[in-house]
Every structure is written in C-alpha cells, then in structure tokens.
1. Which of the displayed structures (P, Q) returns the greatest value of Kirkwood radius over Cα pairs in Å, for residues 188-315 alone on calculation?
2. Among P, Q, considering only FRET efficiency 1/(1 + (r/R0)^6) of positions 20 and 308 (r between Cβ atoms, R0 = 41 Å, to 0.05), which has the greatest calculated value?
3. Which one of P, Q has mean count of other Cβ atoms within 10 Å over residues 268-275, as calculated from the coordinates, equal to 15.2?
4. Please compute FRET efficiency 1/(1 + (r/R0)^6) of positions 228 and 492 (r between Cβ atoms, R0 = 35 Å, to 0.05) for structures P, Q and give me the label with the greatest value.
5. Can you spot which of P, Q the value 0.40 was calculated from, given it is FRET efficiency 1/(1 + (r/R0)^6) of positions 324 and 444 (r between Cβ atoms, R0 = 30 Å, to 0.05)?
6. Rg/Rh (Cα atoms, Kirkwood Rh), for residues 92-195 alone computed as 1.00: which structure among P, Q?
7. Can you say which of P, Q returns 23 when relative contact order in percent (Cα under 8 Å, 6 or more apart) is computed?
8. For the read-out Cα extents along the principal axes in Å, a value of 75, 53, 50 was computed from one structure; give its label from P, Q.
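Rule-based calculations on the coordinates, nothing more; no lab input. For clarity, every value in this text was computed on a predicted model and none was experimentally measured. Cβ atoms are built from the backbone, for glycine too; each structure is taken alone.
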Structure P
Amino acid sequence: MTAEQVYRIVILGGGTAGWMCAAGLSRLLPAADYDITLVESDEIGTVGVGEATLPHIKTFNDMLGIDEAEFMRETMGSFKLGIEFVGWKAHGARYIHPFGTFGDRWAGSDFQHAWARARLAGTDTRSLQDYSFAVAAARANGFEHPNEDPKSIRSTYAYAYHFDAGLYARFLRQWATARGIRRIEGKVVDVARDPENGDVASVTLESGAVVAGDLFVDCSGFRSLLLGQTMGVPWIDWSEWLPCDRALALPCTGVAPLTPYTRATAQKGGWTWRIPLQHRAGNGYVFSSHFCGEEEARETLLGAIDGEAMDEPRLLRFQAGRRASGWAGNVVAIGLSSGFLEPLESTSIFLIQAATTDLAALMPRRGEKVDPRLVAEFNRLFEIHYDRTRDFLVLHYTANARAGEPLWDHVRHMALPDSLAHKIALFRESAIAPDYKLGLFSRDSWLSVLEGQGVLPSATNLLTHRQPDTELQARLDDLAERIAVNAADMTPHAEFIAGYCAAAGIAAPGATASAA
C-alpha cells in the first residue's frame, strides 16, 4: 500500500454492532483517507434482543449528530432512568440502579460516608435509594430532560433509551449509507490470508465477489468468523461466575404505566427482563440450563409478562466470557464476536460503542501498516471494559439471601474473582466504592448495587466525623426532601413521550388522550 492509497476498512456483519461501527468510524475518521465497506447478508439473522441501553448511547448519537426526537420515533423508543432489581437480594426486596448521583461530596468525602455514618449512629434509617433523584423520578414514572443548572437537584441524573434494536440498526444503516458507507450484500464462503504475516487479505462471497481490505472488523456475532475461527484467538470462559447460558425472548403488548426504567426480576433459575417501548414491551428470561429446563423457563416467562404475548418465545444459547484479545493481526472484533455478557445491566451496546471509539482513536494512518503498540493499547482497554463489567454483574448474583434455591445458593458460595472480592471487602470495611476513570459503572452505580444487595459498610472515612451529628442529619433531611418534592412534580413519562417523540400512529401506554 502506498501513501496515496486510502486505507480500506471492511466490516463483516451488520446488525447493531456492524452499523454502529460503520456509523461511528465514518463520523470520526477523515473520509479522504479511509474507505469503509460493510458486508452483510439479509439471510443471516441477528440476535437483536438488546433493547435497553446505558447513558453513553446518548453521547454516541450526539456525536453522530442524530436528532433525538426523530431517533426515538423511528425506533419506538422510550426513556430510561435506571434498572429496577426485584427479588435479587431476597424475595420481595427491590431497588433501582439509577443513572444519577447519590448526594455530593461532604466534608471532603464521598456522600456514602456521610450516609453510612448517620446509619451506623442510628440517627438516619433511610435507604441510600432515598438520596437519588433518578430513583425518585423513576418510582414516580416521571421524565424530563435534566436541568442544565448544575445547582439544581434536577441536574443530578442522566438518561438512556429503550428501543427496538432491529429498528436502531436499520436507522443507522440508512444514516451511514446516506453518508458514503458502501454496503455489499452477500455471505462469506472463504477467507484468504496473507502467506507472509497471516493477516486477512480478503473475503470471498457466495456470489464469487472478492472484497479486499487493509483492516477487517469482525461483527459476525457468536460465530466470530475472523477473530475466532480465522485468527484463532482463544475464548476465555466465565461461566464459573456467570452460569446462565440460555435466554428466551418474547415481545408482548404494552401496558400502563410506561415506566422510565428496565425491570430485572430474579427467578428460580435466573432472571426475567421487562423493557417498555412505545408499541410493545420486550421480555425475556435469562437462565442456567444446569438449574432450569427450557420448558420450565418458558412457563416462567409466559407467567411473568404483563401484556399479551405477540409471538412464541425465541431461544438463544450462549456462554459468558470474552476473547483473549479483541485485536489480532489486522482483525478487530466488535460485539458478540469479541465476547458476551448477559444483558443484566444493558452493557452490550456500550461495549460496541467503546470498541468503536477506541478503534477510531487507534486506527492506523493512511499508508501505514498496523502498529503493534496500537494493538496492545486497544487490547488493554478491551480487557478493562470486559473485566470490570464482569465484576459488576457477578456482584448482583453473589450478594444474595435467596437460601434454598440451587442456583442462588451456588452463586452465593462460589469463589469470586480476586478483583471483585477486594471491592466487596473494601466497601464493607471502609465504605470505599470503586471509582474508575476507565470502564463502565461509576461509583454511584456500585453504591446502588452494593447497598441494594445488602452489602453494608461497618466504618466510614474519618473526615465525615468533623461535622456535628445534628448538622449532618439536617443536611440529609434537606436533601431527601428536595428530591421527593421535585420528583413528585415531574411530567409523567408517557405524556412526555406523547408531546416530544411519539411514533406515528402510536399512543404510549398511560398517555392521556389530550397528550397523545
């Protein structure tokens, strides 16, 4: 390749992963230097069950310049302030993992130290949940865009989306092809490799067409055709910590209220999800085949849905884990071809987004070969994203009190990754929660799940003790009251959607006739 040639990027596979990658790279890379081609076959189905996201997706859409209301209408979207966990700590218990903060720093320490000090002293009996505006708004089924004034309690949260993943992929496909991304229809029947260095040189389609490239992005799903099968990058199995290996997915009719949160309900053999969209609700049951049969799972799922089933449950088989690396030679895997973590915290689309933006930042320059240092940095970030997300998911399982149920007894007593065991012990002994600059899930996310699952601190930072008990409690009371008053005044979620981004011909469940 000479310096005058453009750098040829070939993306294998469409779906959410392929089209997010194509759209992101086309926006972030200079068009004059890079040629992007996506190869997909409409005959090959995509998984397409991921309908819940994290707030990072708004950053991605904003980077593309997508109009939010239009995107919401086209994907039948609703808003998401967090995830409600029902029965995970114990039967009947529930809490919300919010997309927002718990208080702010007091006396030089993170808020949880002030809360824990008052709890340990017996002067405050409130849950940590009562100090999150996002939790209060979600419980009230309210939604508004966050206030831009940082002093307002209504500025202390972010939001994500629920949407139809298939419609989102189609939306991005239209966006990307309108901006010059070349799409080739066809199935890959052969992969040719460079005999000197083993890199992928081209793929041959069923039609006989040959698509050559300089860098190949594997978005082929669980097959991992390029990274796994061709480059031979091994799989790291995490099923010892995340034993669920099956999922049944099922849409049903929507029912009111249109909640601004995803719901995850613990079941005997795993957990069921509920994701509210404008035109329906997405449902599913993630379960372990070692503890629950498929017919039992089907009956559990059908008994858990709120509306009428719109189809037969669709079975998916998987294994939790990741590839040993996300980039090998001139192949980068994004999406299911690089790893899989169950959708407990809606992480799949974030992992696609993170890999896409990391790849754009580390992309080889026009006229240059792949630099091993770029590969090493991508793989370092790849491991951080997956490994820290794994720890967060495992926390939900291991910290439970559902005694007498084989799956939950197993995960409660299993040996943990050293990194997670350290996080839990540190919080119990000192109220210090993980606070990363890289990777998913902020301190507030860890706080919500640690406390929600019953992991409580026995001591706090000594800095909080500079404040008199009465002053500390007065501040806690004031914060809780401001949160409750402002949340009660929020616009109902369904009414906000009806006035802002209602899909044509769709009345969101719970919207008033005048609003719809």
Structure Q
Amino acid sequence: MTEPSKEQSELFQDPTVPGPTTSELSALATRLNYLLSDDELKQCHSLITDALKGFNRLDHLVEPTLPVKYPRTPGYRPTAEENPYNAWYWKSTIKGADTGKLSGKKIAIKDNVMVAGVPMMNGCRALEGTIPDVDATVITRLLDAGGTILGKATCENMCTSGCSFTAAYGPVLNFHDQTRSAGGSSNGSAVLVMAGDVDMAIGGDQGGSIRLPSCWNGSVGLKPTWGLVPYTGALSIEPSVDHLGPIARTVHDCALMLEVIAGYDNGLDHRQPPNIVVPEYTKEIEVDNLNGMKIGILQEGFGFDVSEEAVDRIVREAAHKLTSVGAELVDVSIPMHKHSEDIEMGLVFEGGYHCMIRGSVQGLGYRGYYPTNSMKTVGAAMKHDTKRQPNNFKYLMLTGAYLNETFHGQYYGRCQNLGRLLRQAYDDVLKDYDVLIMPTIPFVAQKLPKEGEMTFQERTHYCTGNLQNTMAADVTGHPALSINAGWVGKLPVGMMIVGKHWDETTVLKVARAHEKIMGSQ
C-alpha cells in the first residue's frame, strides 16, 4: 500500500470529511448534554478540524476489499408473469466455476446478502438503488463450487418480520395456498425452492427467518451453529444473533450447500472461531438406522395458547416414527425456553438500534471486514430516508432507542447474560440427548392480511406472532433445522430439530431418517 507523498497530499484541496460549523457543533454538544463555554466550544472546534485532516488523508489510501471473481450483468426486475409468487426481487444469472460440488445447481440469494453489481434493497424502498461492490463470502464459495446464481430472493422489509406482507413490492405468497403467508423473513428463498425455480437458496436467520418460511412452505431449512457460516458481506440486525444458512427441497441438498458455505473466513467475520471443522455432511448423514440415539421431545415447545392441536399431534407422531429406526424418545423440559422470546427481543431492540441505525446495518466495534461503500449508502438511508421505512421497523428502533437512552444498555446486557443461562440450560439437556424436537411454528400458515384490514399495532403483532419456538436457537447459537412433518389439509407442518453446537451432522442425520420414513426422498 503506497501512501501519498507530502506533495500529493497538498494537492488534495477538497476535503472529503468536512468539519462541522460552530453552530452544528454547539447543537451536537447540547444533544449530548455537554456544557461547554463559548471559548471551550471554539477550542473544541479547532481540535476537531485538525483531527479530521487525518481522515482526509485516509481517504486517499486504498482499503482491502472482497474478491469479485465471476462476471455478471446487473440483471433486471422480473415481470409479474415471471414471478407468480412475488418471490424474486431481482434476476441476474452468474455462472460459477466449470466444476465443483454444486455444478448444475441453481441458487437464489436472500436480498440481504451482497452480490457485486446486483441491486440490493433488503425488502425496503429506503435502500432501493443500493449496488454493492463486493461479493459476500458465501457468494464466492457458492460460485467457486460450480453453482449458478439466478438472482436475489425477496425478503421481508429490513428482515424484521416473520410473516410475508411487509416487503416493498408486496407480499410473498405461500407456495401451497396463495392466500396465506409464506413466513419470513427469508420467504422468497423458501418459495423459489419449492416452486422449482432453484435447487437451493441462501437464507438468513435472526429470530427464525430460515426456519419459519421453511415450515410454512415445506422446505428443509437449517440455521447452523452461530459462526459456522461466515456472515461477511451480509446486512446485519444484531451481530450476536446473525446467521446465514441453506434452504433446499431435500436434506441432502441442504447438507451439500452447507458443506460449501461453512468454514472459517480468515478473520473477516468476528462471529467465528478459527478452529472450525467442516465435515462432508452428505457422506455422514446416510445411515441405516439411529440405533443408540436419544431424542428429547421438548415439552415447552408444545401447548402454547396459540398452538393448534393438530400441529402438536403431527409433530409428536413424526418424532415417534423415529423409534422405528432405533431412536429412543423421551419427554424433556427446559423451563427457560418459555423466556426465549423476551431475551431475544431484548437483544434485537437495543442491539438492532445500535447495529442498524448507528452502525449502518453492519454494527461497529469488531475486527473484521466492513463493506464501507454499502455502509455509506445504507447508513444514509437509515438515518434520512425514514418515510420509506416500515412501521414495524420504526417500532423496533424506537423501542431500542428508548431503552438505550433511559437504561443505558442495562437491559441489553441483562439479555446477553440471561442468554448464557438459556444456552447452558439447552447444553445441560443436550448432554444426555442427541437432539431435541418441537414444532417449528405451533400453527399452520395464516391468511395474509388485506390492505387496510389491520391497524399498525395489529400488523406489528402479526409480524412476530409465530416466533415462539424459533428464537431460542438464535440466542443460544445451537443448530436448528425445520423439515416438513405432515399436513393439515394442504398446509405443511414444520418439525424443528435442535442439536449440539457444531454438530450439524447429527441434526441432518435425524432429518434424513425422517425424510426416508416419510418416503419423500
């Protein structure tokens, strides 16, 4: 890296980081409750002006970036005829390497993941026009493995809904019943998989957003162990609960995609430990039986006020069938599971405010890769283009700002501390059991609300009314997979399988055994 010479520096007459005016500085000091005399304010202004000269020099250094290895065109927004479920946001074909594990596989990418040169709006009109200049690490890995990316899948507005009616260009329709919700926020990914447009898709999960749409559309969706799959180059909600993972029609393809995208990212993603081992999941999950395996049926995952008896029954019946291939089933209890929603929301409220508003939807304070060009565009939209942000998002951010300014991070810290207890409670049970099973969502897909049918408050409750069981694994970081367990009429019922940290193999084994019993593959 070559630094500009003194002579070159003197040619830079137009500062890229202009200093504040004295009136701007005075207003900022007032907001921060800093009582400065006029003379102190003047001296502070001089100090800030000098300090910013260093930032102007930094702007003439070339920062490292992520590789963009495969050619592509910007693509286009598909017509309604091409997009019957409204599951595509953008179409752009990117062909990867000529050979590899994913050769011949067609892939969709959730629209919170950066693909260089291809528009990204994260479901929100405020971000429309954002064109990333980097490929997220998972994009490079998919293409290196021979996959072909066909475009960006619609996601919920700012990924802050578990249903499917908040995206900027209208609701994503359930694959099995177009009058019903497709879940969220990775709904486009799950629907495109089930519709056969693609073989597999990348989803993101901060409260259940891979598993919820997989449940209501019948796909296989895996939220991996926190940190197994690098989040580098994806828009964040709260770093301690951010996950990317695979969605596919079969357990095999879910495992295959995981093989490709998992693994250490050379320090670019602070969520990851350096000693990650990635097995060949596709080889390890093909077993004849589950002899010796103990499966816990989590009592607290059933019998909610909103639970449908048929859903609870179908999941229990599906789990019981695993005894036919040698598994032992026992009811187990984790009382703290019932508090997982409150813990998770405490993290997302205040952590989300810091990450999304103050940290330009990337967060601050960690060592790793920062996509600075996108941060500039996205950060400006978050702070200034507020009219085009959805009301449920504003509710989350207002709550986070209030908690931060009133309690100064106390409740965020409390939720992180309680999250450790929740993780330990899961770990304690998983010492004696290989996996835990419960419904993914305790009821089948709901009807989509009609325009004007619900108040702001009702719509916001609707957005997060299906997270009873999925939030816990985001807080604890355990791997959790949703697979179809059966049907209520023509609507799928999701069964969630939760495993030990870094033991995706066992989770996938149980899912594969269930798949064989069901005769689906």
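1. P
2. P
3. Q
4. Q
5. Derived from the structure labelled P.
6. It traces back to Q.
7. P
8. Attributed to the structure labelled P.
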